[in-house]
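S.K.: I've put the structures underneath this note.
We did not get these values from a lab; they are worked out from the coordinates using the rules stated. None of these values were measured; they are calculated from a predicted model. Cβ atoms are built from the backbone, for glycine too; each structure is taken alone.
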Structure 1
Amino acid sequence: MSGAFTVSVRDLSRRAGSVRDVHLTIPAPDDLGSEVLRIEPGSPLDLDLTLHAVSDGILVTGPVSGKLVGECARCLDPIEDSLTVELGELYYHPDVRDRLVADGDEDAKEAPVVEGDDLDVETEVRDAVVLDLPFTPLCEPNCPGLCPVCGIHLRDAEEGHSHDVIDPRWAKLEGLDLGDGTARDGE
């Protein structure tokens, strides 16, 4: 197996207690995030991982960091920020996972596995990054957004900015004569 997210564990494979630090800087894939916020495609994605050999497999821990780009969910201004998430995943030895599955452990079926002398950490990195992204990213915590009528940035609008908008379902009643000489609009 070879790929940008592949880590060799040849020297750790079955020696419980062994520890090794691994630093990878790889180009971020194109689809690491969502439509509104993502790790910038092609930008450096830094993985500072510690590999711990344990009796059941290899425990991978450490920060993953990259550059976020996207747009504010309220005002659509561009957002640039950094993201750091902690990775923590146990990669089972295949025979250990098979034994757990045979013993009825349903979660073990989906657990990552040490494949030969390599670990492919892409799925776990992707999961950690995507799960840490905010559902509605904001350029600032109190972003007021855009005016729903004219579309200007409300942070740039005059205080009390508003529009008199009549519900179109009631618009025909605007000039209704109420019989006492006054129109519906109060004139």
Structure 2
Amino acid sequence: MTHPCELFTSAHITTLRGASFEKVAENNGALAPDIYLNWDDEEGVVAAQVKSEPNTLLSLQATVTTAPRWFSLNIGLGEGALKAGDVLGLVIELETAEPLHTAPFIRTAWRKGGFADTRPSDKISVEAGRHVVTLLHTVTSEDPVLTAVFHTLVVPLPRADFNLSLHDLRLFVIDAERGLRTVPLDMASIG
């Protein structure tokens, strides 16, 4: 059975894939439902030109005049709980004009306010060029994604000028019952 977060994310990526636009990005302004750029506009000065066209989900050209404390591409994953032992996977096809080293994570928003992060050990670390990157994370009993609340994939972006194209993105969940692990199973990992 397909996980609700897979269905939610797939629907919004499909919307972005079908979009055709070129515009100046606004901080927290929707590029597609639940897909947006976010940066620190109190201390940072960022100008980002975004474009969506056939065969590319999103092209981003950013000029950073003053480095923000954060700059990220956020993609809503929807509501849904994962189980300890589930494997959360992300396949990203991207193209960058500069080396890119970043550590995407899942931010969980609590219903009563606040948030917590699930930080996979896999990272994106590529040189300039076009790449397909697969990130895997075996959910532990300590990860906030165990809770059935809204989750967001946060992809930190460079805090300096850059050019990046996101050609494709797929999120998938492999149930713990299927037996795939990215780390050895021990008693602590199953809660």
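S.K.: Can you spot which of 1, 2 the value 28, 18, 17 was calculated from, given it is semi-axes √(5λ) of the Cα gyration tensor in Å?
M.R.: 2
S.K.: With distance in nm of label points 7 Å out along Cα→Cβ at positions 54 and 118 derived from the coordinates and found to be 2.5, which of 1, 2 does the value describe?
M.R.: 1
S.K.: Also, quick follow-up: Out of 1, 2, which one gives 2.2 for distance in nm of label points 7 Å out along Cα→Cβ at positions 22 and 102 as computed from the coordinates?
M.R.: 2
S.K.: With relative contact order in percent (Cα under 8 Å, 6 or more apart) coming out at 27, pick the structure among 1, 2 it was computed from.
M.R.: Only one of 1, 2 returns 27 for relative contact order in percent (Cα under 8 Å, 6 or more apart), namely 2.
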